[in-house]
1. Work out which structure the value -16000 belongs to, where helix-only ellipticity at 222 nm (-39500 (n - 2.57) for each DSSP H run of 4 or more, over all residues; to 500) was derived from one of P, Q.
2. Out of P, Q, which structure matches 29 when relative contact order in percent (Cα under 8 Å, 6 or more apart) is calculated?
3. One of P, Q was used to calculate mean count of other Cβ atoms within 10 Å over residues 37-44, giving 9.5; which?
4. If you rank structures P, Q by percent of Cα pairs over 19 Å apart, which sits at the top with the largest value?
5. Of the structures P, Q, report the one carrying the highest value of mean count of other Cβ atoms within 10 Å over residues 13-20.
6. State the single structure among P, Q that was used to calculate semi-axes √(5λ) of the Cα gyration tensor in Å, for residues 85-140 alone, giving 32, 11, 5.
7. If mean count of other Cβ atoms within 10 Å over residues 77-84 computes to 21.5, which of P, Q did it come from?
Structure P
Amino acid sequence: MTTATLVRINKNRVLRQIVIYISLGLLSIIGFFYIAETQDYFSPLIFKTIGFILFAIFGVVAGTFINQYRTENAGIQFDKNGISDLTSSISVGLIPWKSITGFTWLDDKTVLVLVKNPEVFIEEAKNGAIKKLLEQNLKLNKTPILINWGALEQYEGGFEAICTAYYSKYGKQKK
């Protein structure tokens, strides 16, 4: 095992998501503008406004994926300091080994990172929306940190093996 391992996000999957969300945004604005011009029951302004709102929402979501796509080291890095989660715009960043108490695997693509003081990660959230999401994760899963491996490239040996190897080497020494 090397001193640091980076598992990158799957850029092809992110590119597909960008195309899907941009397409949905364009289809929503075109569709609602068409409906606005062909119906007689409501003001066309209502449908055009809905079209613009949906276009803006899909644009923001596509923008987050564009940011992921452009980030060179987007993914998860394991090293002596901990797990650096940079998989999405709602990731918590560095999770130090001294904070990690273990892992729970929900399925082959989702892992819960169990931490000693979950409130610390919630308080360090980048904004209010992320804070609410972390609080919801804590309420549902007993931890605010959930990592989706489905967005990452395949790692030889599996993700459970890499988590276990680094945790046994660095995590258990910090108790």
Structure Q
Amino acid sequence: MTRTLVATHGRTALLAIAGPAVIGAALGMPFGLSKLLAEAGMVTAIVVGLSVFMIPALYIGTTLIGAAPSADRVGASAASALRAGGTLLLGLAPATVFLIATSQTRLVVWALGFLVLAASMLASLRILFSDLFTTSAARLRALPVFLVWSVVSLGLGAHLFARSLERSGATTIAQSVIEPDDKE
């Protein structure tokens, strides 16, 4: 039983970490090896760290309105959502790497990063919501809290991601449009 439990949680942790790390590495690829490694760590830290930071706020918010599932269920659902998001990111990684490798501007790195991470996070949020709130009444009661929590979480994640890209050399979106890479 313990061996099965460890193997299951190990696979979940591996997928939850590997997906963001691979996408982060792809986003850092145009800026050199050090930026590749830095972005792999940074995107992973943002996705996993922000999840760990924000899940208790969701639990507290749903407790205040009387719609919270058990803490064990919240933890299991969060792990399931992170695993699904990581798996989705791993699936999108080859196309992301191809598009970044063949791009001519830094704007592509920004756009692809936001698009791929947003798709993964939105899918993860959908899984988390459906796992946590299984009845129509619970979903209806928890929806306003979940929506506000989701917007705050996504906003924080987008801000941290944008700051991470700026530090990695991707400058800003406005500068990316005005000053394309000199790859010619």
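What follows draws every value from the coordinates through simple rules; no lab data is involved. The model shown is predicted, which means the values in this text are computed figures rather than measured ones. Cβ atoms are built from the backbone, for glycine too; each structure is taken alone.
1. Label of the originating structure: P.
2. Traced to structure Q.
3. P
4. Numbers: P: 64; Q: 59.
Sorting by percent of Cα pairs over 19 Å apart in descending order puts P first.
5. When mean count of other Cβ atoms within 10 Å over residues 13-20 is calculated for P, Q, structure Q comes out on top.
6. Details: P: 17, 14, 12; Q: 32, 11, 5.
Structure of origin is Q.
7. Traced to structure Q.
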